[in-house]
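The numbers here are math on the coordinates, done by the rules we state, and not lab data. Quick caveat, the model's predicted, so the values are computed rather than measured.
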Structure P
Amino acid sequence: MSDRIAARWPGDMDVELDDAAWLGVVIAHGIQFRRHLNGGGYVAATATVDATAFVGLNAWVYDNACICGNARICDNAWVCDNARICDNAWVCDNARICDNAWVGGNARICDNAWVCGNARVGVNAWVGGNAWVGDNAWVCCNARVGVNAWVGGNERVGGNAWVEE
């Protein structure tokens, strides 16, 4: 391949491309990434992202994470480890989804929220603010978890419930 050149994507710092093509390989933090064709975000060689999914320009999907269906990973969001984002779910802003977490349905994870452990967030649930959902917790069915709330253990939040600090 040609000499390594600096990346030409907005927001790329300390990243090199093997070539200037859209399909070039990006090396960041010692991990090989490619740009996703639908959105231009970073997808590790070990991760799986459907062509129908959207990974925004500054979003990262790595480890063995899986993004399927019409899911959207936007802004500065990260999805890692063995996490799965499916259906029409959105993960945006500075949200982090990790471990074995699953987000699906029309769920929205945004702001600085974290979903981790074996947590499940689905249907029309919303997790935002600085909220944390982890362990074996489930959030579903129009429930909202926000501000600085923590939902963990084996807790279940559903219906039209709101959980805040």
Structure Q
Amino acid sequence: MNYNETKALTDRVKGQLTEFYNGSSWVTENFRTKVLSLEPDNATVIIPGHSHSVAQLVAHIASWRNFAVQKLTGNSDFDITDNSAQDWPDNEWKEVCVEFESCHKNLLTAIENFPLDHWTSKVPGRNYSFLFMINGIVEHDYYHYGQIGSLMAAIKKMNNSM
């Protein structure tokens, strides 16, 4: 992959992350507007039939964004074990929102500062490239945003029936 192709891909990813967080999505409201404005009682409720609360899902998204930041900034020893407390933190809603916003900014900065000629290199401790990882972060965000949307619809239905 040449310099221009790599630059175009990383610019596209930064754009996708920005659109996800506070852009004008063609599908629904952006993440910041729709999710981070939830009241704590709604964010932390676990709805029957769902494994996690909105707060847990947002904290999980932030954990993997932080994983990417750590790897992009040279912390090769940092790791997350699937289904661990680090993978699924259980924090207060306000703390989760602050962490997500901080992680978002840090991720965009880490992408911007990452050397273009390193994107095809392997992520330390993993069997994939930095480019694969950062594209995976975008996919991971949207996957869990779909789950959050389902939860929010169930929460709304629950609140309307009370």
Structure R
Amino acid sequence: MDKIYKRRGGNSTLNDPYLSKIDYKDPNICPKCGAVYRNKRWEFDENLIHDIKLKGDYDKKKCPACRKIEDNYPMGLVFISGRFVTKHKNTILNTIKSEEKRAMEKNPLERIIVIEKEDKDKYLIKTTTDTLAHRIGHILHKSFKGKLDYKFSDNRFLRTSWSRDD
């Protein structure tokens, strides 16, 4: 999504203060999650962390995702609802967590902030990126069918709604 956005003349950090406010020294290891900032990119790599720590010259600032989680600053919301949710709660939540794990392999800044139970058949998932909210909605619809709706805003904030009643 970001590559397409850049090709169209956009800025992938548009309206995300957590990506533009802090200049990270290269390398940087997030003290909270262990994500490594190197070559203007965040990644999880145990071997790289080990090598950087052996050299000893690295910065220790929190990554944008950990800061968003700490501040409860979502860039995406996923609303899930319906009787199907009540009957298949564990399977649905495992699917959501698996999608987060897959997303984090590609981009460590894509995380779930919180999964809140709003009612017996309603959940709200807050994400650190609009892309993860989109991915979660897509995988729920692909896996369980139901009704899916996306509402985008100008500042890259996404509201995703997925529901199934049967």
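Tell me which of P, Q, R gives 27 when you compute relative contact order in percent (Cα under 8 Å, 6 or more apart). It traces back to Q. Which structure, out of P, Q, R, was Kirkwood radius over Cα pairs in Å, for residues 94-133 alone derived from, given a value of 9.6? Of the structures listed, the value fits P.
Which one of P, Q, R has helix-only ellipticity at 222 nm (-39500 (n - 2.57) for each DSSP H run of 4 or more, over all residues; to 500), as calculated from the coordinates, equal to -11500?
So the calculation was done on R.
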